[in-house]
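Peer 1: Structures are listed in the sections that come next.
Bear in mind that the values in this text are calculations on the coordinates, not laboratory data. Just so it is clear, the model here is predicted, and its values are computed rather than measured. Cβ atoms are built from the backbone, for glycine too; each structure is taken alone.
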Structure 1
């Protein structure tokens, strides 16, 4: 099995949440507690509403995949 991987998600330099891929390949996203309590907060996407819920599956993969370039050579760098 592979190793779990985690990334911090930032918006304009502010920590918004985290993105993780489990050892089994499941991708999940959760908002940072401080972001949820910030009065200037906003969701990353309408498909990822501002809640303490951890999101996983297609809604997470599709949102973050859409942020990447279409060119597979660039993605594989």
Structure 2
């Protein structure tokens, strides 16, 4: 893997990690919110789904970094 690909994958992973952390913090905030309204429940469900998608992307880019695959052009 060339250095440019490594930099790109590392930056993507870092950005996704930051978004993931922020989403987890918001999810934690919502989990202790009382009362748990329908709006809160909707946001909670959206965050859980978003975190799942972020996890999948993090796994993908970490796999690429670990195994040395180059990005497609």
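Peer 1: For the read-out semi-axes √(5λ) of the Cα gyration tensor in Å, a value of 22, 15, 12 was computed from one structure; give its label from 1, 2.
Peer 2: Among 1, 2, the structure yielding 22, 15, 12 for semi-axes √(5λ) of the Cα gyration tensor in Å is 1.
Peer 1: Still on this model: Could you tell me which structure in 1, 2 was used to calculate helix-only ellipticity at 222 nm (-39500 (n - 2.57) for each DSSP H run of 4 or more, over all residues; to 500) as -29000?
Peer 2: This figure was derived from 2.
Peer 1: Taking relative contact order in percent (Cα under 8 Å, 6 or more apart) from the coordinates of each of 1, 2, which one would give 57? Let's see the in-between values first.
Peer 2: Working: 1: 21; 2: 57.
Attributed to the structure labelled 2.
Peer 1: Okay, next question. Could you tell me which structure in 1, 2 was used to calculate mean count of other Cβ atoms within 10 Å over residues 7-14 as 14.8?
Peer 2: Only one of 1, 2 returns 14.8 for mean count of other Cβ atoms within 10 Å over residues 7-14, namely 2.
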